[in-house]
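Input: structures, listed below.
Taken together, the values in this text are just the output of simple stated rules run on the coordinates, not laboratory data. Predicted, not measured: the structure shown is a model, and the values here were computed from it. Cβ atoms are built from the backbone, for glycine too; each structure is taken alone.
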Structure 1
Amino acid sequence: MRRLQAWIAGVALAVSATASAADSPVALATRLLDQLDAGQYAAAEATFSPQMKAAVPAEKLKAVWESLPAQLGAAGRRGEATTSEADGFRIVVIPLEYAAASVLARVVLDKDDRIAGFLVQPAPPPPPPALTDAPFIEQDITLPATASGKPGLPGTLVLPRTRAPFPAVVLVHGSGPQDRDESIGANRPFLDIARGLAAHGIATLRYDKRTRARPQDFQGAFGIDDETTDDAVAAVAALAGNAAIDRDRIYVLGHSQGGMLAGRIAGNSQGKVAGLILLAAPARPILDLLGEQNRYLANLDGSISAAEQAHLDALDAAIANVRRDPGAKLLELPGRYCQQLEQVDPVADARDSGLPVLLLHGGRDFQVIDADWQRWKQGLQGPRYRFHLYPALNHLGIAGEGPGTLDEYRKPGHVDATLIDDIARWVETRR
């Protein structure tokens, strides 16, 4: 983007650098931050790959780094680094304190100790505790192991304080290593939905996504079932085996990519799913959406610079490459995974499930746009399907004004109460 905001969740700068093999991941990540603090942007650019020199020149890196104190006040101390691994990469996260807020610097290292990714994003605030007189209780649980034998994930079961058994909803995340609240910037849409539905007497189960909770499970090749489907099926099974849940009224709510896979989840759940709720769900190939989203964001200021165009061209080439070659990678995702996503027909999967479907879409969503909404409406016709369009809502189901932007996600908000009420009414009518 012409003025890239480092503060925004989801905007990453991929960079490359060489280092001594003796340096630890934390030392390498710390050295990068030291270099940025010293204003050595040209030196950083000199270590970039040719592709990234075009996409992230020194002046853009400078603008990103120096925008932080401009937005958040004077820089303070760094917190203690944490490390993890995912798909052969080592990830170092270092908290950065500023006068007005905290952010997290995430540095990704490849097997050759090169810096393969750099992301600065808001540090999510702790979730607000439930009030002592809240009409629900929250229980920490562990999902059962998947059918392939992978360990169960940590999650939260929310039960109303009314009389059991309850109808229940499994919440399935969008793309990326999401936590159980689906924290994005300053927002926690799954927490809002879970507590909102509990007030209507509906139980929910949400869990940390495997790519976040157990990145070590992704060392080799993996597919969409490893990342999403299998764990959602395990969550459905956990509800079906809980005496407090009405096992004939278990629903899957998929957000974004989770909605795209909701029909697949139902098909693998052995008849345990009673209906699907699709929130901001893509209906077209997700790699098409990736290109569209990047072009939209690059053109928000009305023009696309030469560097931005170079980035878009490189992205188009990478997308074309993974479509041809399952051994290629796109944004560090294996080609096999990307090709599996391409083969999903979410409209056909939802239709073939034979289940009732509730579809919810925000009119200000720039990630999943009206073309997807229209494809859903054209492909799903009949009394089994209900559609709700909310003109003021964004991709997270949060209200706003004007064109949608990534910057909007850093502003705290809550999922629209009308949307949650519409979900509850739909569930309540499915008796």
Structure 2
Amino acid sequence: MAHGEEGKVKNVLFLVSDDLKASVLGCYGDALCETPNIDRLAAEGMVFERAYCQGTWCLPSRRSFMRSRYEGKKGATLGENFIAHGFTSARVGKIFHMRVPGDIIDGTHGEDVKACWTERYNAPGKEAHTPGDYACLNLNIFTDELEGRQPTRMPHRMFVTVETDGNGSDQPDWRAAEKSVELLGNYAQQEKPFFLATGFVRPHYPNVAPRQFFEKYPHRKIENQQRMWTGYYATVTFMDEQLGKVLDELETRGLRDSTAIVFTSDHGYHLGEHTFWQKSDLHEEVTRVPLIISVPGMKPGRSDSIVELIDLYPTLCDLTGVAIPESAQGSSLVPILENPEVEVKEAALSIAKKGHSLRSSDWAYMRYQDGSEELYDMAKDPGQFTNLVKEEDVSEVIEGFRIRLDQRLELVK
């Protein structure tokens, strides 16, 4: 049975940002970055303070949460399961892995699973080749020339920003919002329930956005690391504006009271913290993701309970009364939506090519393929500056995590 007020949860709107770390959003405490639309969704839903990805870069993370599996391709995708239960299932933009910028420039499907959708639409754009003020910040290159820019597969593409003229209507996230608005208009006329998954590519590099979004976050010209933060913040705010259009249309079409909304990202991102850049590592800036679930008939709130992205699949099935397949390894978060103090698991597992991590309420433990380990007291050291792994007074904690990690990895197989 659908949760909330009986019969209220008919549809699902699934909103996914790309490379977005939780800590830059207003609703997660950032006082500088402007995210008014995500923040208003947070005020209407449950904000999960401790949500963690399973894959630490795009492809494994998206494959994981779309199948509720820690790794691999076993079981039906979320969309396939909804289709089997009578839903329209639509993708706009990036949900499964796409090369950004490669598949965005080409307008191609990437690693998308066709069977997951009854209809699917890409949102192409020129990316680094968009006319405007181009910068390759690690090389200290600044130009408005279109020749010689770092496109797909080039080694410095992750340090590119482009400040464009105009309103952004040539950008993939604008196009994704526009198509999603069109689809919501169509769905408002049908009796059939829908699962609409809209994937925004920002703030994934290259950081391309209209000039006015960059102007919100001035930097010191002497330091290019600050320019990277400017580009990241600018594209987060631009993405937020596009997301707001989809939320507004849901309201305008009278669908808000019958639709569960999820907002999240595939993983977080490093912007120089600990001298780390980008993703694929096991520290908090990468593994922790924003997660907001807004359900009609359920009270808003905030929860410190540990959750994983693989929990989204069974949660959405639970909310809509759809059967949860045996292949799903996640746990429904409905008990937490009903009471934010409830816990459904004691630790979150994240997986990187070089090792694994377990994040509990108080500790972050990492074990690497070379046998090295890290342990952080997250209550005292949330920035993860002091590795305690060699301290004698935490030896029992470390041994406990070794055992728990081995046990969890056995379940993952």
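Structural remarks
- Kirkwood radius over Cα pairs in Å - highest-scoring structure of 1, 2: 1
- Structure (1, 2) behind the derived value 3.1 of distance in nm of label points 7 Å out along Cα→Cβ at positions 163 and 267: 2
- For the structures shown (1, 2), FRET efficiency 1/(1 + (r/R0)^6) of positions 107 and 211 (r between Cβ atoms, R0 = 30 Å, to 0.05) is largest in 1.
- Each of the structures 1, 2 was assessed by distance in nm of label points 7 Å out along Cα→Cβ at positions 67 and 371; the largest value belongs to 2.
- Value 25, calculated as relative contact order in percent (Cα under 8 Å, 6 or more apart), assigned to which of 1, 2: 2
- Structure from which 28.1 was derived, mean count of other Cβ atoms within 10 Å over residues 203-210, options 1, 2: 2
- With volume of the Cα convex hull per residue in Å³, for residues 155-298 alone computed over the structures 1, 2, the top value is the one for 2, the highest of the group.
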